[in-house]
Structure P
Amino acid sequence: MDTHAGSKLDEMVDFEAKWYRLGGGPSDEIHDRFGMSDRTFFTELNDLMSDGAKFGEIAPEELAVMRAVIRRRLWLAR
């Protein structure tokens, strides 16, 4: 993965860490900030976060709640 892509993914994780307690963040902010739909954003984030070992700085319980929010947003975006 190139540095730019890594930075974007880091930004996506940071965004979700900020917003997951409130349902994952506003759709318009996701679009404005990342240039993608909710479905694309949460699909990429779900794929990225499927390997919890990459996120040692996030407590396992917090990671589980974040992933639950991601799955819910994917379900809503069907």
Structure Q
Amino acid sequence: MDRQSKKPKSRVVKINSQHTWDLFITQANNQACPVMVHFTAAWCVPSVAMNPFFEELALCYQDILFLSVDVDDVK
């Protein structure tokens, strides 16, 4: 039996379009839910280094909506 620990599912929502952004921001506004956004890029080393920390925050603060926007993917 394989007893590897499973990583918890990410609570960070990856934004891949203007439509997705609008959808989640509207939902958050309607529910008075705070939003934390991480603007990132694969070429930006400090931004990439922050990814695990951002994921950890999302697990700790479940009453906040965490969004991640790759600035190169969404223009």
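Any read-out appearing in this document is the output of simple, stated calculations on the displayed coordinates, not a laboratory observation. Keep in mind that this is a model prediction, so the values were computed, not measured. Cβ atoms are built from the backbone, for glycine too; each structure is taken alone.
A compact table of results
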| read-out | value |
| --- | --- |
| Top of P, Q by distance in nm of label points 7 Å out along Cα→Cβ at positions 10 and 42, largest first | P |
| Structure from which -22000 was derived, helix-only ellipticity at 222 nm (-39500 (n - 2.57) for each DSSP H run of 4 or more, over all residues; to 500), options P, Q | P |
| Ranking P, Q by distance in nm of label points 7 Å out along Cα→Cβ at positions 18 and 66, the structure that comes out highest | Q |
| Which of P, Q leads on relative contact order in percent (Cα under 8 Å, 6 or more apart), largest value | Q |
| Top of P, Q by percent of Cα pairs over 22 Å apart, largest first | Q |
